[in-house]
Each structure stands twice: as C-alpha cells, then as structure tokens.
1. If we compute distance in nm of label points 7 Å out along Cα→Cβ at positions 240 and 264 for structures 1, 2, which one ends up with the highest value?
2. Among the shown structures 1, 2, from which was the value 4.7 of distance in nm of label points 7 Å out along Cα→Cβ at positions 56 and 248 calculated?
3. Using the calculated result 3.3 for distance in nm of label points 7 Å out along Cα→Cβ at positions 72 and 288, pick out the matching structure from 1, 2.
4. Between 1, 2, which one scores greatest on mean count of other Cβ atoms within 10 Å over residues 120-127?
5. Can you rank 1, 2 by relative contact order in percent (Cα under 8 Å, 6 or more apart) and just name the one with the largest value?
6. Match the computed value -7500 of helix-only ellipticity at 222 nm (-39500 (n - 2.57) for each DSSP H run of 4 or more, over all residues; to 500) to one of the structures 1, 2, and report its label.
Structure 1
C-alpha cells in the first residue's frame, strides 16, 4: 500500500515542502511507494515555492481511511490532523514541536522529535549520506522550508544547524538567501485574495490554556499595515471562527518580520486580560505591540496564561 505523507492543516511552507521531500526519499532511496498529500490549500508563500521550484502541488485530502498507511511530518497534534487519523496506520512521525499526545498507533513506530526550527532539517539528517542525492527541486523545497520556519534566521527557534544547512543548500543551488527570502516573504504578505475568516484560519492552531481553548493565529508579513488596516473586520470575524472549533477566543498575532515584533489584536476584555497576564504588558485600545515576539512555538504558546 502506498504511504501517504502529510503535515498539519492549513499547510505552510514546511507542511507543504516536507511531505514532498520525504516522498522523494521513500520512493527514490528506499524504493518504498509514497505520495505527498496536503490537508488544505497551501498558503501564498508555499504556493510560490511550488511554482519557483517546478513542484507539483500535492493532492488535497479531507480525511484518511481505516488502515491507510501514513507518515506525519511537522506536527504530532491530533487537532491539526484528519478526523480519522487514529483509525489509520500511522507508521512514522517526524516533527519539531512539543509532544502533544493523543495519537494512537497500531504498533511501535519510528517517532522523531528534535529541537530544530524546521521539520525539513530533520528530514535531511535522517537521510544521512543519501541527502547528497537530492535533485535541485527537492533541495529548493528544503531550503524554502528552513527560510520560512526561521524567518530567514530571525526567529528564536533558529539553530546553528538549521542555518548551516540552509547556507549549504543555497550555495549548491546558487541562491542568494536575502534575495530569495525576500521573494518568499513578499508572496506570504500578499493576502488580498483572502477573506477575514480565511486569514484567521490560515496559520492557526488550537491550544488549551487552563480551561479555555484558544485558536492561536499567526500572520507573518513584511507589510503588517495591509493586515492591520483590516483590524475591525478581522475582530468582527473572530467569534464565528472560534465557534467553528468550539474555541473560546481567537488570538491573532501579526508578525512584522522586518521589525521583529508582533501586534496582538484585542477584541474583548478576555483577550485583553490574557495579553496582560501572558506578556506583562498594559493594554489600552484594540491592539498591543509585543517587541521581539516572533515565534508561536517558543514565545507565544509557552507564555499563554489567563
């Protein structure tokens, strides 16, 4: 049976590129039939990366069937996976996020979580010497994943290992990192075609804090004014988006990549209280700037408190 490989819902560059990378490896190196899948439309940056490197967009699936053989990359959170994931035959997980729990497997599996900025970096390490066999399009996908997840090495999640691998790949591809990252971030910043609800769900994950469930949404951009100009409409859309998953609140962080700061929208007193208690700020108005905050994984979620 062909193995299906996918990342999390609302696929970003890493959850789009890493399934493609690992499918190449399984097919070409291990001679194991595998195919990349997506759990939704890729974001604008990921779509740019696919086009830039001539990669075919993987098929989008809504769910998995009982017994489907599956490899999960870039997440281990059941809330970010198909509804029937625990009925599938999950044979491997490769991730760089905190262990969430909830996954059930048919037997012992290979489970790799490493404290790196990007799942694609882990894939490279797992390939060992066979990584040298990667063609240019797969190398391009891997470079893109690393630059995206590290925000061109600005994110506090960046490790020396991620950076060294990106620089090695860029050299082999004859790619100028600042120029290419700028193209990627420009594509990510073009959100004009998306509705307010789509923006809130584009890069969004569910987390439980005490007895409250938050949908924590992040929009990384080099043009934050474009998003913040829609502030009123975005806040008006939050209750409906929260209700879709039974969440209590939507927290939207607009990450300014160039100025290395986040703006958190404050639609109500509950979010105001959470912001003040979590980040030690005083909120006056419908938004608050959080200097230096760039990472949901390392700086936002670990600090969330009521």
Structure 2
C-alpha cells in the first residue's frame, strides 16, 4: 500500500490532485465521493475517478483502483505463493483492502491467513465500500484479522510459509517507517518456515525516483540468501512499481514455465495478470535498474531509516 501526507492532495472539488513525487503530480476528475473521513492514523477517501473508476485514497495517495488493482495484487501475491510450492500458513501485513488476501485464498493448499493491519477504520471502510476488492476474504473461515503493529506482531508470532508485506512506503512519521529496516527483515527471516518466502512492495522504479527501491533491495540482501527484485507496471500509479521477493533457499528464477503453469492450474478462479509467461518478464530488470542496484550503498537500519518522500 502507498501513503503520503500532503496538503495538496485533498478531495475537495471536481479535480483530485495526487502528488506523486516532490516535482510531479497527476490530475483526476472526481465523478463521485463515496466516503471521506479520518482515523487516528490517516485520512481515508473512497472516490470514483474518470479514468480508473472507484479508488481507495489514503493521505492523498491512490492505493488501488478498480481498473487495475488486479495487477498490483496479483503481482505481489502469486510469485511468492507459487515459489512456496505448498503454502499453508500465510501472513499478510497491511493490505486493508482485502485484495491481497483474496489472491492468497485462491491457492487451495492455504489453511490459515493472519492479516495484520494497524488501522481498523481502513479495514472496516474497505469491507463496506470495496466488496469488489476483498470478495469476502476478510471474513473467510481461514482468515483472522489482527489490529496491531506489524513489527510487534511478527516478532512474537509463530512461523509462516509465506509473509506478504503489503505496506505503505516508508515515510517519516508513517505507520511503516520502521518496517523496511535490516533489523525488521531479520525478524521476518526468523519467522519463516523451512522453504519459506517473503515478498514486499518496494516503491517506484521510475528512473528519476530509485533511491528507496534500491535501498530496500540492498537492505534485504544483507539478510536473505536469495533476493530477487521484480517490477510491474501499474497504470494508476503513473510509474513502474517495484517488489522484492526473498527466501532462504528457493529462487524464482529456477521455476520453469511448466512448473508455474501446473501450480496456477490448481487455483480457484482465473487470473488476469500473472501467469508463467508474465513471471519470466517480471524478473527481467532493465539495465538502469540493475545498474542502480549494483551502485547502491544505502542500507536501511533502525538507527538510520529511510523516507520515500
């Protein structure tokens, strides 16, 4: 999920301005305001915009839109789930819309999903106004929702086969600021079962905004033996988007197309974005990203956290 505090991106008129970087922004026509309110942690809006339909907006940042939310959520969930081979026990940190959990529950091997989100209001609002996103996932018999700090929860939890970090970008003062540090990833590492996999959203991979993505990749590399960054284009984000998959031993580059297809054939329902062919392309990074990672030297720590903005 994405987050950014700004006085400019408020739903107050016919036009919604989303500031995407310090120097860029995008205008969207507002067709309808479905919900507008605040929690103890953030401003929450659900609006309908002309180009992408219904959207969840937190602190002025689009989190997902009806037209393309499937790209983000399939890209985040399925590579990790497929790599795990037989995932049973899953943790989703963040993901208050319920769409990541929706994708996780497509895998018939799953027996238990723990969802940890700090903001109860976001979950309740999404459950009421975004049924197309969650499709009842938050109330499925396999799921349990915890309204806690994700770091504290993971530190004291049992182990999981797959941990999905569907978090806001690291922003000073934000709820996920300390969920991208080396020390946090060490906690996550200890909470993986043998053969376990973790994946995180990792911010923009736009050529002019690479600092955070590069730092996340190199920070996770300090902890996990196998680390594979990948990307997907999310049109409503106005930028290619980064993800990082990590594990103790399993490498997504070793999955053959036939192996991926066989595992996806067992899913409940059909996917619209991810398949065996898409998998190969997602992990083929363009040269500018590979060069940026190779040249990057920033390691995010508790003593020196990094803010996206």
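1. Values: 1: 2.6; 2: 2.0.
Sorting by distance in nm of label points 7 Å out along Cα→Cβ at positions 240 and 264 in descending order puts 1 first.
2. Numbers: 1: 4.7; 2: 3.1.
Working through the options, I get structure 1.
3. On the way: 1: 3.3; 2: 2.2.
Source structure for this number: 1.
4. Working: 1: 22.9; 2: 19.2.
Biggest value here belongs to 1.
5. Working: 1: 13; 2: 17.
Top value of relative contact order in percent (Cα under 8 Å, 6 or more apart), among 1, 2, belongs to structure 2.
6. Values: 1: -11500; 2: -7500.
Of the structures listed, the value fits 2.
Each reported figure results from applying straightforward, stated rules to the coordinates on display, with no laboratory input. Keep in mind that this is a model prediction, so the values were computed, not measured. Cβ atoms are built from the backbone, for glycine too; each structure is taken alone.
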